[in-house]
Each structure stands twice: as C-alpha cells, then as structure tokens.
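Bear in mind these aren't lab numbers, they're just calculated from the coordinates by the rules spelled out. Here the structure is a predicted model, which is why all the values come from computation and not from measurement. Cβ atoms are built from the backbone, for glycine too; each structure is taken alone.
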Structure 1
Amino acid sequence: MLEVQGLVTNYGMIEALKGVDISAAEGRITCVLGPNGAGKTTLLMTIAGLLRPRRGSVTFEGRNITGASSTAVVRQGLALVPENRLVFPDMTVRENLVAGAYTRLARERSEAMADLDRMLERFPVLQTRVNANAGTLSGGEQQMLAVARALMTKPRCLLMDEPSLGLAPMIVAEVFDIIRELNEDGVTILLVEQNAHMALTVAHHFFLLDQGRVAFDGDPGTMAQDEVIQRAYLGSAGS
C-alpha cells in the first residue's frame, strides 16, 4: 500500500534519512522503532509532505506522491497524527475536528459533519468537552482529539508519531486499544513509537531505524528471539 524507497531527507546540511526503504502493507500495522535521533519523525514528515526529500520515492496505492504538498497527500488518503498532539489550543474541540475535514468541506460538507458526530460517539470524552478549548484538555484527551481530527480526513492509511509520548500508563493502554480498533476497522497504520514493548503488542511488522538507516526488519517474534536487538532497543533483564 505504502512504499518508501531510497529516501534521503536533509535538515539543512544534516542528512537525517540516508536511503530508507520501508513498506506498509494494506490492512496491517507497521511499526518503526529506534532510538532518539534515528530519523523516525523525519520519515513520517517526509511521507506526509511536510518535508521534501532530496532523493528517493514515496508511493501510495501505486501513485507517486514524492514531494507532494501535505494537502495533496491528505487528499490521496494519508493522514498524520503528529508527535506531541499539536492540537489547536485556542480552538474548541469541535473546531479542531472541523479543521481536520478541511479538504472535504467544499465538496462533501454534510458527510463531513456526519463524520464529526461519529467521532464524538467514538470518543465520548470529546463529546463531554466539545465546546472547550483544546488547550484545556488533558494530555490523553488531546491525543484522542489528534486521532479524531486525523480521522476526519477519511484516511485509508494513518501515520502516527509517538502516540504514547508523555501519557500515563493507563492512558497509553487506552491509546493502543484505539490503534487496534482502528486497524480492525480497516485502517492501515504506520506507527512510530518509542515504547517498543507496547508497539510490538499491536504490530504485524516492524522496522528498526538507526542513524537514518533501516538496521533490521521483521515480525515481532523475530525481535523477541534476537538477543542483540533486544538489548539494543528494548533493554533486557539485568542490564
């Protein structure tokens, strides 16, 4: 469904991605793991059209979207849930959700508003705070809002950047339950996550990114059996 080949992306003179090859199969959860500074967020931002690559390609459902604008990428069916939520703090929950449907409002406004109601049903905590400014929500509530806002684009593939970051363990478990439910509903997910233990409970396939390159990929069982990778990326008992 999503193919990234030979992707090279720079921040100024710094080469953050150094020829990355990854793929995300339709209907699956693919996870990108790796230490801080590995290039995980850069990868998602490049796919989402927020950064332009120097070289390489991004193909989604057979269409080359390399270097396309973020709006064009959303129209193709990809949506990003950014790191640190990045909700619009001075806008209400409802206004944030409407903003998520910005590519749809001109041509299918009534359907988008129906989807807004469905988002509030799916995330009851947002229903109770629908007229509150997003900046007054807790971290967990803001994460729910960020996911719901992305879903307002009607994505076929959801890019999720560190959805558990800064959240209490109980809320982290709830977020990963939502990830499972979305996937069961047919949404393909490319998940970047520092919490490798939780990520591997939902992932069908994973890639390890290190210093801008793919160091390893496989299924979660492969990682559990490899002591070197276990120590390097997940830690190990007694270490």
Structure 2
Amino acid sequence: MLIVNADDFGASPSTSDPIIDLFGARVLSSASAMVRMRDSARAASLAHERALPTGLHLNLTLPFDDANVPVGARERQRRLTETLGSDSWREEGRENPPGALLEDVIEDQLECFRASFGEPTHLDGHHHIHVHPAVLEHLPRDLPIRPILTVPSRAGSRAGSRERRLRRRFHSPDLCFGLEHVHPSLGGEGLEALEHARQRTLEIMAHPQRKPERAALESARWRAALSPLELGSYADFARLNGASAPRL
C-alpha cells in the first residue's frame, strides 16, 4: 500500500489549501496537521468537510502562532522549542528535555487535535521530532507513527538501532521516502521507488506548499505511477495491521 502524506496542514492557508486541492485530485491520500497554528481551526473544518484522513504533526520545534493559545500551553511548548531544533532528530537524542514537560506538551497537542480534528489516524513530527529518543518514550503506543525517513537506495539496508526500537513499540509503515527523494523533477532517484508499495507499506512524505512539489504531484508522470498501486491512508494501514483505526 502507498500512503502519500502531506505535512504541515493547518500551518497557514497557503500550506493547507494545496493539500485540500491535491487530496481532491487523488494524488495524495493523507495529511498531518499542526494544532495551535494560525490556520489550524480552518484546516480542521476542511478536513471534516472533505473526509481527509488526518494525523497529528507533533510540533516541539516551532512556537505556536495562533493568537488564542492559552498562556500555560504556549509557555510549555516554547520551553521545548528552546531545547529541540530542526536537526534534533539526527543527533541521537543528545538533548534531554524534562520528561514531565514532554508528556504535558504532547498530551496538550493530542487533546487539542481530538477536539478539532477528531481521532488522529497517526502521529509524526515537525522536523521529524517524533523519532527523538526522549520524545518516543512519551508517545501513545496505540497510534501508528511514521518510520525514520530514508532514501530509495537504502531501502534494503539493515535497520539501525533507533529504527528497531521504534518498531518494537509502534505500528509503523515499512518505509518512508520524501517526495524529493523519488520524483525525477525534484532530483529524486526515480518513480520506480514506488514499486516498494506493491509488497510493503510505503509512505511518501510531501510538502505541497512548495511549488516544485505541488507541480510534481500534479504531473502526468506522478498520476501514471500511482494508477497501478493501492493508494491508502494511515487509517487503512491501522485496519490492516491491528492498530486502532479512527472513524473518519
């Protein structure tokens, strides 16, 4: 099965609108939404209206920009953004944020997501922060999560220790590639990489607010590559793998 997932839904109208358009065009199948951002409420309404399968895009690296965030929630999340950065997921977890603070911020974002979007289909992280070892310790075990990002040329490599730890604890697709790693117009290795989805579950991570990525997703080559494959969402993945699957 192939999951084509768009990140950052709800960050801004210019991010959310291309995701809605491309889901309607059936060239992506899933989204990850940010809460407490300036377009989060409108994005939640659009997701309900269009039946867009949506998971939580956990944000521990970028301050909230919704003007109505409660002071306590804003301050707790801000403290984490001062510790965790965009490359923290690559660092093997050298930072050691307080566990109680992580637990509170993650729970706040899950509650906020459920109140506006409903039950998340999955969880991943802005700047891949969900795979930071300290963060993984506090994620809910019943939600599917994104595996560690890789590239097609390494798809057959032996899993590293972080990937093995992740898979022991969570339901997760077999592979995740960035769209830029695959689509030739973006410098990727080739659409043949999508063939992994015939035997395994593959997620393609996309950012359609970037004009080159949107053009790649709208291209005839992309549509032709999708046509013989089973296109699904994390909700479909959960049903197939015995994890909890939300009602959409």
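Computing distance in nm of label points 7 Å out along Cα→Cβ at positions 87 and 159 gives 2.2 for which of 1, 2?
The read-out comes from structure 1.
Which of 1, 2 yields 1.00 for Cα Rg over 2.2 N^0.38 Å, as computed?
Label of the originating structure: 1.
Identify the structure, out of 1, 2, from whose coordinates mean count of other Cβ atoms within 10 Å over residues 31-38 was calculated to give 25.6.
This figure was derived from 2.
Distance in nm of label points 7 Å out along Cα→Cβ at positions 7 and 199 was computed and gave 2.8; which structure, 1, 2, did it come from?
2
Match the computed value 2.5 of distance in nm of label points 7 Å out along Cα→Cβ at positions 55 and 191 to one of the structures 1, 2, and report its label.
Matching structure: 2.
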